[in-house]
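Novice: As structure tokens, here come the structures.
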Structure 1
Amino acid sequence: MILKTLSLLNYKNFDSQTFQFDNKINCFVGPNGIGKTNVLDAIYHLSFGKSYFNPVSSQNIKHDSEFFVVEGLYNKQERDEKVIVSLKRGQKKTLKRNGKTYERFSDHIGFLPLVIISPSDRDLITEGSDTRRKFIDGVISQSDKGYLNDLIKYNKVIAQRNSLLKYFALNSTFNGDTLDIYNHQLTKLGSGIFEKRDAFLQEFIPIFRARYKVISNDNEVVDLVYKSDLFTDNLNTLLVNSINKDKALQYTSVGIHKDDLSFEIEQYPIKKFGSQGQQKSFLIALKLAQFDFIKSQSGVNPILLLDDIFDKLDEQRVKQIITLVDDENFGQLFITDTHPERTEQIIKNAHQTYQIFNLGESMMVEN
């Protein structure tokens, strides 16, 4: 799958801009604040119908403008596909494929498989369990529509159960029959989600370890450990046993919405015991493993976005990453960097065709 052209209109800091891309490597260089990452975010927007960096859709509209339009022309399995995402202030965002509007954005997820590696990925290490669950869900959802639909339903039922618990507290009442209905729905949906997460991680973790081993030159041992209430008991029993606690808290305290993924290096939390370079290598390996998994499930090379990945990595680790992407198993890459000379030197070593877009000088270098 190849992104041939990208057109931006009133998107973030761009008035109107069109890019024509190389089939292999495309680099955006220039000083901070010039819009390099915004281009990558526009490409992400076309795959997921939302920004990777700013969840408030209206804030992606250029200042003093009333709307934005992002248009991408792809070639996927020898067929051209035009995808357009647009938003007008005060209206709902629209997502179109070949002129037809999606009723549900979730129906588009997985059609244009994509993986992004960005400095903001550090949130996976530093933030709470919700961030890591979203990572798991995002990987599985790109190849499993049923999983995504069950997850949406589960979250709706959790919201309803939590509202009921708040109602009980406010009105000093309790209705066990109504609660049982929600418990039954959560058990059915949550058990299936748990089984799919567990099966996914059993397949994913060895891929991740192998990726990290190459990046680190086999210097450290890393692991991912799945943590879930459902390893201890079935969900219905957990919900029944936690009712007094849930009534006091006024929300559901057990279930797959509390799952977590522990990031470990040498059997210790990488958040506390990993250096900046080790943490960055860990996250890059995690995302490259995501690439491998999605490719194996979809049969399509995902687009790979590399945002400022050369920062805080020693020369050896940079070389290892370039060796990894200098491989026909990878498809189209998009890279940002603040150092044009460094970027071109690194990319030349990859022995692939490339284009360099110098946004600060509005020029393009091809090879």
Structure 2
Amino acid sequence: MRAIVTGQVGVEKAPFLESVRRMAQNDGIDLHVCHVGDMMYAEAPDVPPGRILNLPITRLNTLRRSVFKEILRFAEKHEHVIVNTHATFRWRHGLFAAFDFDHVKAFNADLYATLLDNAENVHHRMLRDHDVSHTLKDVMVWREEELLATEILANILRGYGRFYMIGRGRGLATAQTLFRLMFRPEMKKAYLSFPMSHVMNLPQTLAEIDAFKQRMMENFTCFDPADVDEFSLHTRALDALAQGHQQLNIETTEGPLTIKSADVAAIAGDIMGQIYARDFKMIDQSDIIISYVPELANEKPAVSSGVERELQHAFEGAKEVYVIWACRAMPSPFVTQTATRVFNTVEQALTFFRQKGYIRQP
């Protein structure tokens, strides 16, 4: 199994991929990860950490080609290899490719994946590790460029269905997603759908949703839209501006960070547009969609327009659509008319999936 995993500068793919390697090792699989960036620095010991993109483009290209030739020789001797690289760079040289087509074609990867992370986390790492000037808007644009370039590359070389986007969100859980995509292809791929924005201040409901997600992750290769979600950052920025606060103190995975509220408000269109496009793409790369609709304290179903839209998109994409309607109220036709099956509990759904042969018998 060979895989190419990309991601924008600042997403920190290396520790994520090392988690995948350890999972494989614990399962008796000899998986190797080739970190192109580290290998390029090893080839250029005169370049200080974090400065390699400042080199002339000709030297960058020469270094990259030298490193990838070494990877090709290495891959001939090992069955399972991940290449950790970038698809594009937008730096002082402008926008340019971070790969050579002939080498990528020769590597002949079985799957391609782009790792994503929240913009504020990437922004924090960029401030910490790089001296290039950038904005939150730049981070959002770079992410889209990386996704598109990798998907195009995968479609050209391997055809539709070999590209996946994976959110970094939950660390080991999402590392497990990549591990299963590579080494457990028989497992069904499931997109998890649930209300998000209007339950974010309801801890009991959030705990109920988390319990649903945990059960599904035990049995499926899951894609969770909450792994990358800047919507709460957006709402916090708008609230701050409404209260006259020009700065916003937030907590990232790298620690506390202060950003301008107006900078977040300025990327509102990017945040909303990317959520819309990303969630639909994650549905497209799944076999089934499993939606959980909890009941609110007022006995009304916590079904959002986003959930209904996801169900409709999955239905129109000829996916199997399963809804766990954990409410006393009757589901609306907008739910039942797109659903393959509606269940009342998580256990009912799991029993059905076992009968269908979608998950292993306990």
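Values quoted throughout were computed directly from the atomic coordinates according to the rules given, and no laboratory measurement underlies them. Everything numeric here is computed off the predicted structure, so don't read it as measured data. Cβ atoms are built from the backbone, for glycine too; each structure is taken alone.
Novice: Given structures 1, 2, which gives the highest value for distance in nm of label points 7 Å out along Cα→Cβ at positions 115 and 307?
Specialist: Details: 1: 1.7; 2: 3.2.
If we compare distance in nm of label points 7 Å out along Cα→Cβ at positions 115 and 307 over 1, 2, the biggest value is for 2.
Novice: Matching task: 12, 42, 36, 9, 0 is the computed value of P(r) over Cα pairs in 10 Å bins from 0, in percent, for residues 11-122 alone. Pick the structure from 1, 2.
Specialist: On the way: 1: 12, 46, 35, 7; 2: 12, 42, 36, 9, 0.
The value was obtained from structure 2.
Novice: With distance in nm of label points 7 Å out along Cα→Cβ at positions 27 and 187 computed per structure, which member of 1, 2 shows the largest figure? Mind dumping the intermediate values first?
Specialist: Numbers: 1: 5.8; 2: 0.6.
Going through 1, 2 one by one, distance in nm of label points 7 Å out along Cα→Cβ at positions 27 and 187 is largest in 1.
Novice: Compare distance in nm of label points 7 Å out along Cα→Cβ at positions 99 and 299 across structures 1, 2 and report the one with the greatest value.
Specialist: Working: 1: 2.8; 2: 5.6.
Biggest value here belongs to 2.
Novice: Another question, then. Which structure, out of 1, 2, was distance in nm of label points 7 Å out along Cα→Cβ at positions 275 and 347 derived from, given a value of 2.9? Don't skip to the answer; put the middle values down first.
Specialist: Working: 1: 2.9; 2: 3.4.
Of the structures listed, the value fits 1.
Novice: Something else now. Work out the source of 20.4, 64 here, i.e. which of 1, 2 gives that when Rg and Dmax of the Cα atoms in Å, for residues 131-330 alone is computed. Please report the intermediate quantities before stating the final value.
Specialist: On the way: 1: 20.4, 64; 2: 18.1, 56.
So the calculation was done on 1.
Novice: Using relative contact order in percent (Cα under 8 Å, 6 or more apart) for the comparison, can you identify which of 1, 2 gives the largest number? Write down the numbers at each step before the final one.
Specialist: Working: 1: 25; 2: 16.
Result for relative contact order in percent (Cα under 8 Å, 6 or more apart) over 1, 2: largest is 1.
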